[in-house]
Structure I
Amino acid sequence: MIAILWRYRAAPGAEAGFRAAYGPDGDWARLFRQAPGYVRTELLEGGDGVFATLDYWASEAAFEAFQAAFGEAYGALDAECEALTREEERLGLFSVVG
């Protein structure tokens, strides 16, 4: 299993919308659930508008297949959510140990 770690700074006043879109039952998770190999999303909140997400996939191949099949939908949702964030950084793709 892999986890993809993202770090965000929500736009001022957009924290509630950010939680709704990026949380485990949010817009992103609903998109991911359409793909085989998606496991779950965790949303972490650090204060001062800083958040992190962990998206779990059965394998890197499953994530790559999702990207190939849902690239257009991913891009559209990313554009919709742009107003919710001030900063966005993919920190890495990690193998889950254990």
Structure II
Amino acid sequence: MTHLRLWRFAVSPEAEQHFVEAYKPDGSWARLFGRAPGFVRTELWREGDGVYLTADYWGSVGDFERFQAEWGDAYRQLDAECDGIAGIETFLGAFDLVD
């Protein structure tokens, strides 16, 4: 089973370069996620005018929950570091692939 977590971001023009560096497929978030078993990949999509979508793929919801349990402090620390560059962020949902 594949588990997908989607976020939407509205990023200011001044923060876009830093945002992309942190959220791209080999950026800060993907490196943190990559420490955990079950992490598959991160994709960064751009709609235009500073609107981005991140798609984080996990093997299962359980893999993501184990990541949160083990790496929750590091997750919250990175989230705080990215607070000034992430702009307006909206969690769009968590989805499981239908076989």
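Since every read-out is calculated from the coordinates, none of them should be taken as a lab result. Everything quoted here is computed from the prediction, not taken from an experiment. Cβ atoms are built from the backbone, for glycine too; each structure is taken alone.
For distance in nm of label points 7 Å out along Cα→Cβ at positions 41 and 57, which structure out of I, II has the highest calculated value?
I
Across the set I, II, distance in nm of label points 7 Å out along Cα→Cβ at positions 17 and 49 reaches its highest value in structure II.
In terms of distance in nm of label points 7 Å out along Cα→Cβ at positions 1 and 73, the structure with the greatest value among I, II is II.
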